[in-house]
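Structures incoming, each one as structure tokens.
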Structure I
Amino acid sequence: MPQLSLCIPTYSMGGMGAGFLAESFEILTRQSFTDFEVVVSDQSDDEAVAEVCASFSDRLQIRHIWNHEGKRQASGNVNNAMRQAEGDIIKILFQDDYLNGGDALKTIVEAIGITGKWHLCGSGVSRGGGAVERPMVPRLTSKLKFGKNTVSSPSVLAMRRELLEFFDEELIWLMDVDLYQRLWDRLGDPVISPETLVVNRVHAGQVSASVSPELRRHELRYMRSKRERPLAFGDWLEYCRQVLKAR
């Protein structure tokens, strides 16, 4: 079994998905850490992503899995990839994101070490694949669960497979912060690598650009209903603030 599994949920992404994936794969071929597999869960309606996987199969250990039966959204698709993963460490990498530098996976694996339970790394953003901007070091706060994302996208996350938590498939906008909160509650503080190891690509087709106010309000109410205990005053204020922003 590989030491690490990269779990990548994919879809056609308006014709851009295969190109983004190929760019990410090129970076993976240059990683100094090589004991990893790539698990691609594909909800595309064409063969473009599958063809990219096939074209890299001589340089990367790739398993391409069709996922036309599950929910057509990111949380269900990445869960499908995670269920197929065999590595000791499960690393999320979204299709339009990519690793920053050839030592990114090495840094993550060394940071987790033998005893680390879950891991977050620094990230930045790139417009059109250009310079990396707005470096961000993950920081956990109780306001996470209501959308104040001080961590970044799911691509900064890695977990031990034996301690795996799945994304809530009822969520789209808040799928990442909900999982960060649940991991924090269950496993305690993560190992954090402050280096910018992941780049989030900014583009017109990304899911966050199409989240409606109605969806935001629905997910905020859902997140509030998941809390077993009454909200602390600061959390209640953040909930109200996010609801007002979603009007």
Structure II
Amino acid sequence: MSIKTFELISTTENNVELISYVALPENAADDHPVPGIMVAPEWWGVVDHPKDTAEKLAKAGYAAVVMDVYGEGKLTGDAAQANMWMEQVLADQDMLMSRCRLILNDFSDQLAVDGDNLGAIGFCFGGKVVLDMAREGMPLKAVASFHGNLAPKQPADNNFSAKVLVAHGADDSMVSMDAVADFKKEMDNAGADYTVDVYDNAKHGFTNPHADERAAKNDIDLGYNEKAANESWDKMMDFMKANLS
């Protein structure tokens, strides 16, 4: 399926431009809106991996937007820089969530997007972003996290309505199995509908083909696992199909 891509610029109330990246199926039009999927990238920003993800989603018939939560389209391959930017936005999580809500509203206002049928997927830091969007009660039907940070901005409560799919690597040294257990407790307490899949021999970042090179360059414990990446992607696509009609 042929697709079209463009930048979606959202301006915050203090005039920061959030430069998100949209991919749409060519046939998505005003009279034929399609379900939308928000994509929250890893801490590197709107780099190739999340853009490729959005394009894959568009080829599968979804509208997709990669959220620029840092603002000004900032991106990096340097872990120290990425960590600094991530810490900056995590220091003001209300601001982070208001940026996500702004992008969600601007994206769902696109005539080609069915605003009543929205999902979200996030990678690493982005996994936390999309789970927190659901915890904040944003109108997401389905949320998937890949090797995500599971720590909540505030715990989910009984207003939590999104279905959740979590793909976690068994060898992830950044998000512990204790964190996964805490997350399951949180979801159980909220009465949420969730699935956690743990992939063997998979490290943090296992879906990103650039993970090994990033690990070597930055001396951090990341690794790509093609089998886990493909299996978790297929599972996520089935999950979205089941929940976004």
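None of the figures in this text is laboratory data; all of them are computed from the coordinates on show. All figures in this text were calculated on a predicted structure; none of them were measured in a lab. Cβ atoms are built from the backbone, for glycine too; each structure is taken alone.
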If distance in nm of label points 7 Å out along Cα→Cβ at positions 199 and 223 comes out at 2.9 when worked out from the coordinates, which of I, II was used? I
For mean projected area of the Cα convex hull in nm², which of I, II scores largest? I
Starting from the value 11.0, 33: which structure in I, II was Rg and Dmax of the Cα atoms in Å, for residues 119-182 alone calculated from? II
Ranked on distance in nm of label points 7 Å out along Cα→Cβ at positions 79 and 159, which label among I, II comes first with the largest value? II
Given a computed value of 16 for relative contact order in percent (Cα under 8 Å, 6 or more apart), which structure among I, II does it belong to? II
Say we calculate distance in nm of label points 7 Å out along Cα→Cβ at positions 63 and 87 for every structure; which of I, II gives the highest result? II
Assign the value -12000, calculated as helix-only ellipticity at 222 nm (-39500 (n - 2.57) for each DSSP H run of 4 or more, over all residues; to 500), to the correct structure from I, II. II
Identity of the structure behind 38, 35, 24 (criterion: Cα extents along the principal axes in Å, for residues 39-166 alone, calculated), options I, II: II
